[in-house]
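Nothing in this text is a laboratory measurement; each read-out follows from the coordinates by a stated rule. Treat the numbers as computed from the prediction; the structure is a model and nothing was measured. Cβ atoms are built from the backbone, for glycine too; each structure is taken alone.
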Structure I
Amino acid sequence: MKHFPSWFGRWLLKRRAGPGKALFHHPDFASSAATLTLSSTAFGPGAVMSPIHTDDGAGLSPPLSWVGVPPDAASLVLLGEDADSPTASPFVHLIVWGLQGADGGLNSGVLKSRGHPGAAFNLGRNGMGRCEYTPPDPPPGHGPHQYMFQLYALDKTIEFPQPPNRDKLHAAIRGHVLAKGMLTGIYERA
């Protein structure tokens, strides 16, 4: 969206999905303890994301690490959403499922993104319908966008016959979340 004029972003200014619509805040997961700590060496909680991880830079997936995974977790799911997308629901930037149910992390650029092959991970469909990381690309003039990276520890390993979108992921993890955590990065185009 970087090629859109800034007046278009200002026109959309009041149109936002809102952080309350992120899967993290869905009533299905209200009783799940937010005990996972998700962090990044590229940005702190509520801090500005480095352009290298956005559409204005290389578009690499950000480095992420996590601790606090319950010992009985069978697997982890990672979801990245833009809470300030001018859409009805947050725009999905990333779905990864089948991660090992233990403390760990992902290095910068390890996930497939446009122009970067990445490593072998189970990737779901982002908001563009692609199985890859879509870097932040907010409309100019739309203000700051909150990119919510959410981690879910599950009591089972989930499988999908085809890469899932957000709705299919939601249905599959409902009733299986042992713990959750979130890290929010900010990015905007003036």
Structure II
Amino acid sequence: MSEMHSEIWWERALDGELSAEEQRLWDEHLATCEPCRQEWAALAQVDWMLRMTPAPALPVGFEQRTLVRVHQSHRQRRTLTMLAGGVGLLLLVMLAGYMLATTFLTVEQTLGFVVAEWNILLVTLVRPLVSLLVAARVLIPLLLLAAGVSLLVLIPNGALATLAYLWVSRRYVAVTAG
């Protein structure tokens, strides 16, 4: 019976959506429950009054004006949405362009530094070595050794780094095993 006091039950009863069995139970409930019977009578009176009251007369052209306003509102909303999307896309393209320009500028600067470093290396190492080679052929093995060592030191992530990694990993294995 508490189910009959729910809002959903009342809505279904007012809309005439109760099955024959539910309608029988509802009628029995109204016969025994005074507060529900009074509320039902008041709702029935309001429902009757609403049905008997004529619908207000709308001004001429009201429906057409309303449709035009709704259409204009939708068009404005679409226009604003497209405008906001265009501005967002423009900002995204500008940000991507700025990021690419900054990246290329950084790459250009880095390449400039590398070229400058190679020029310095060429001037400071290669020219004296070439003059030594020309002056004394005895120094060739020594110069080849110096060039190999300098390449090991100057090349980042090159052979020196590999040798250091191997040495550290062997030390780690030796320490963990012992």
Structure III
Amino acid sequence: MVESQKAGPSVETIPEGDNRPRLVCPDCGYIAYENPKVVVGAVCSYEERILFCKRAIEPRLGYWTIPAGFLELGESMSAGAAREVAEEACASIRIDDLIGIYEIPRISQIHAFYRAHMTSPDIAPGVESEAVRMFSWADIPWGDLAFPSVRWALEHYREGSGPFFVEAPVDSWPREFQGD
């Protein structure tokens, strides 16, 4: 006897009670919801300098960023930001407060960045970082920042108030993220 294979969520349709197309399994009715990704990170300071990581991965390989990445399941945003700092810069931080939330509908992402202070000056590149470095405000490589949300978080960090909530203009994102 040949066992039949299940199709899985393979039919695009508008499920009953919904208002937009989703992938649905024709065998069991499972609906595969696709939702925005949440990126978390921190502007980390130590003795008036800011921690940056030079990206060793795409997208934006070789550009500078603050430590940040995708939130994991079962993780709070602040814990995720601290984990990303540890993974990308081998640094330990204490979260102070939320700088801002940046909505980027064009790429289905939400970025949440925190203000944090490092508990020691110890840093080293993690597996996703080519290099890590502490920059004074005057020496930040503004022309080589990986993403507009990094610039926004730095500007809001400098302003010192907030938190800020920003919906990104479509044309503010690097070309490879523009889509069609």
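In table form, for the structure just shown:
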read-out	value
Given 26, 17, 15 for semi-axes √(5λ) of the Cα gyration tensor in Å, calculated: source structure among I, II, III	I
At a computed -2000 (helix-only ellipticity at 222 nm (-39500 (n - 2.57) for each DSSP H run of 4 or more, over all residues; to 500)), which of I, II, III	I
Test item: distance in nm of label points 7 Å out along Cα→Cβ at positions 29 and 109 calculated as 3.7, pick one of I, II, III	III
Structures I, II, III, by mean count of other Cβ atoms within 10 Å over residues 45-52: label with the highest value	III
Which entry (I, II, III) yields the derived value 3.3 for distance in nm of label points 7 Å out along Cα→Cβ at positions 125 and 141	I
